[in-house]
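Values in this text are rule-based calculations from the coordinates and carry no lab data. It should be emphasised that the depicted structure is a prediction, and the values quoted were computed from it without experimental measurement. Cβ atoms are built from the backbone, for glycine too; each structure is taken alone.
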Structure P
Amino acid sequence: MKLVTAEEAAQRIPHGASILVSGSGGGHAVPETVLAALEARYLASGAPGALTLIHVVGIGDRIATGAARFRHEGMLKRSITSALIDSPPLIGLASADRIESYTLPQGVLSQIMRDMAAGRPGLITRTGLHTFIDPRFGGGRQSPSAKDDLVELMTIDGKEYLRFKPFPIDVAILRGTTADEDGNVSMEQEAIFGEMLSCAQATRRNGGLVIVQVKRMARRGMLPAKAVKIPGILVDCIVVDPAQRQTYATDYNPSYAGELKVPLHALKRLPFDMRKIVARRAAMEIVPGAILNLGAGISTGISAVATEEEVLDRIVLTNEQGFIGGAPLTGPDSGASQNYDAIVDQPYQFDFYDGGGLDIAFLSFAEVDPAGNVNISRFGSKIVGVGGFINISQNARKVVFSGTFTSGGLELDTGDGALRIVREGRHRKFVERIEQVCYNAAFAQSEGREALFVTERCVFRAVGGELELIEVAPGVDIERDIFAQMAFRPRVAAAPRLMDARIFRPGPMGLRADIETRRPAH
């Protein structure tokens, strides 16, 4: 192991390299100092160029950090990730076909690191079948120049599977908290673990270079052996940045690192608005003992609702990054959690998800078609990616999709137990045709999985290849406020129920008492 500066580390990266970068979202375990040095080298010298950038989760502050460090003309050849939403400049490059762009499921990219580390022929899974990840429907491509087939359809014992092919890694740029003089790395102040060990092993097997950024150095033998997440035998270079932040928004929060638990009243509450209304109705699907996942976007508000309604101790919230229990965060530090019971490496969390471990998944939707298929990934030139959405939605026993009914200027009036539409949103979400299928309703129903669609004004369920309207908010006119705002007319239940009036009042709903009367999940 060699101790180097960030600039020296950047100098060791060759032209045309495939670079794997660790981290998640808004700066969790992102080696930002090394990425900044690599960007500075390219701007000064034009090297290294024609790079392939691989990152499991979207990374960046949605302006110019993280993956956006690679935005400069000629620097990037190919992008492989689960999400581009955190790096808008790369969305522009992909939509203009200036780079080869692939978005693959987060769980797939996380798990395949172990397969590559072991020299196996890729990851074989059913995740992604009958979605735009399936090679019959695009193979995860997001730009015309993305010609290589990264996904292959296979049949094993009469059942269809996808094989995600391994890819070479020349350089891994990872992050931890402390390194000792032998290059052993611990992660005690990090908010997530990710797949650091597998990334280092996969890179080493390919003969690549492993660079790890840390906050501090320790003497040889001073790190507790059980605290080491990346053994020194896998590490080539250590870069120390004493100013390393826990996330882009937070210097250091001990509760993110699991160092302590905070009083429940200290957890952030949601303002009473349309997002909270949606989260409240979704939270009404909770049953005692349920193991849940909260996706990105509006569904993250369910954590705050569960805290306010004092039901956290009756359920187990999880998220893709590996947290079990506690309250996943919303806002710029989403992806982390507080007051959690355990944290596991991300590939193992997806093993649990893929194996059907989730009772209910709460996910967001952006577009829904008449059959109940969902798109969250692409809208014309706006390429979001799928994150862990496909792994989760395809394998959970029940999925509750949440979102506002329309978007773009939607204004509501409520607070008295009823809902009134003051100004309708400009953009419809229930459309005749979606651009990319991220959730295939027919496939899910064929496997006996249930799906609800929760909005601020009504609730649908997917049944028999159609959406069926089953609930309507008090004060909402079905023809004017629902059907007239859809590109198709859904099936209507024989007697649609009124949504619970408590959802539309600012005070607590008393959800705990409701949940206690329900049959436990386990």
Structure Q
Amino acid sequence: MIHLTDISKQHGNRVLFKNASFQILPGSRTGLVGPNGAGKSTIFRLITGEEVADAGDISCGKKTVIGYFSQDVGEMAGRSALEEVVAASEATVKLGEQVRLMEAQMCEPQSDDEMAALLERYGNVQQEYEHRGGYDLESRAQTVLTGLGIGPDDYDLPVESFSGGWKMRIALARILTLNPDVLLLDEPTNHLDVESIVWLENWLAEDYQGALVMTSHDRDFMNRLVTRIVEVAGGNITSYSGNYDFYLREREIRREQLLASHRRQQEMLAKEEEFIARFAARASHAAQVQSRVKKLEKIERIELPPEQKLVRFTFSEPPRSGDDVIVLDNLGKVWSQADGGEKPVFSGVSGMVRRGDKVAVVGVNGAGKSTFLKTLAEQTEPTSGHLTIGANVHTGYFSQHSMEVLDPKKSVFETVQDALPLQTIGVLRNLCAAFLFQGDDVDKRVDKLSGGEKSRLVLATLLGRPLNLLILDEPTNHLDIQSREVLLAALQGFTGTLLLVSHDRHFLRSLVGRVFAIDHGEMIAYEGDYEYYLQKSGRKHSEA
């Protein structure tokens, strides 16, 4: 279907890949992985023709329709949400118009030859229209929009009225409704809640029949959908047959084999070079020496790919809090609205968070999870009821707004040093390295950092401090899989108390022991891990 053969691409002095090849076959499911900046998005742009390879060939079938979802949604204006989604299938709409026009022409008198030619054209166009899903285009658009959280009440709202995150959902709905032969998805789960992620997962697995190539920071999502991983790293493109977990295991096996081969080659080279050095001056060994020199010149040297060292930071034991960390008694919150009205968020919430608990707060978008955490962190006052924070509790709170208070002129190291003024330079550098700021990265200014880097920086300053209660609202947003694993390991080793909201199911599965579900303004406590919550709440079947 699409063949990339011996392609090379360079950005400035940086070689992304050289003489690399891979294929996208009909119905294949491929996960694209690699460190930030390795060239994953460039692969997408090469396939769509937005960029041109420096060398090599990219071939694609003439009638192959490619749908590409990226994080850059572009301008949206002048249409309703539903109209915006349908408009992306302009070619399908035109095919439908041709079908209707030809059907009208068939009712008009004409010669046998003209009718035969018309019927042939009609057959071709009608077949293409059916293949593109033209007959159920609008109903498909409605199904996709609803699945992504934009229900019938919002179909007719102007796209301008939606926030940036909801516009991303509309942009994703446009591409899915297009029903292309090849679907390129660059981080499709960003801005989606768990319900929408599960719906998208099921739709791609059951309803979409074409080829899929995607990047995702959601490990569960990747594991459930892809059967092949293509890694873009170190100037190479390498394929692995299997899902993401298989790729991790197989990559480790291949690396061990490469290290063993490299070690054997180095030992052989050392022996040959020792022989050459010892007998180079002896005329009696001249032929042997020359033969070995030529042999060494012909050997292809095994190169080891660069590997980022992961530094494990040992967090100091936080001060012990009282056994009852948070007590909630009939807690309620109402937001005042601009028109003078009131919007109830939750009410009548009672419960307790005990020392050492790791609690996930779950619920659909708009259920009030963030407001609930904000109230517990004492960032906003409850409207009713009582919130009691226990003895000797030291709270750290993270939200997406935490990144906005970073000083843009300070470096990574200066920011960490400001948060932990009593720590030594060695400890601070280890903390930076544990959150993937190594080498010159510690000198980068905050205003030059990506969203993911800013998140890591704020989390490093939080986890490095002597806090015994962490309240984290979407700490995994903007983080790639490696950064999520670093954060997960840190929080697994945290001996204090934790409450968090996250849409990463692997993260929740690996971390929490209790779940608070907020639904229609009420809270239900599940005294078990995330799997227990899925089972008891009846949500297990939707994630199967």
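Before moving on, here are some points about what is shown:
- Read-out helix-only ellipticity at 222 nm (-39500 (n - 2.57) for each DSSP H run of 4 or more, over all residues; to 500), computed value -12000, structure in P, Q: Q
- Given 4.7 for distance in nm of label points 7 Å out along Cα→Cβ at positions 135 and 487, calculated: source structure among P, Q: Q
- FRET efficiency 1/(1 + (r/R0)^6) of positions 55 and 191 (r between Cβ atoms, R0 = 35 Å, to 0.05) - structure with the largest value, from P, Q: P
- Structure with the greatest value (metric FRET efficiency 1/(1 + (r/R0)^6) of positions 103 and 303 (r between Cβ atoms, R0 = 35 Å, to 0.05), set P, Q): P
- Taking Rg/Rh (Cα atoms, Kirkwood Rh), for residues 159-414 alone as the measure, the highest value among P, Q is held by Q.
- Which of P, Q leads on distance in nm of label points 7 Å out along Cα→Cβ at positions 63 and 327, largest value: Q
- Here the criterion is Rg/Rh (Cα atoms, Kirkwood Rh), for residues 255-334 alone, and among P, Q the highest value is seen for Q.
- Structure from which 1.06 was derived, Rg/Rh (Cα atoms, Kirkwood Rh), options P, Q: Q
- Entry that produces 16.2 once mean count of other Cβ atoms within 10 Å over residues 23-30 is calculated, selected from P, Q: Q
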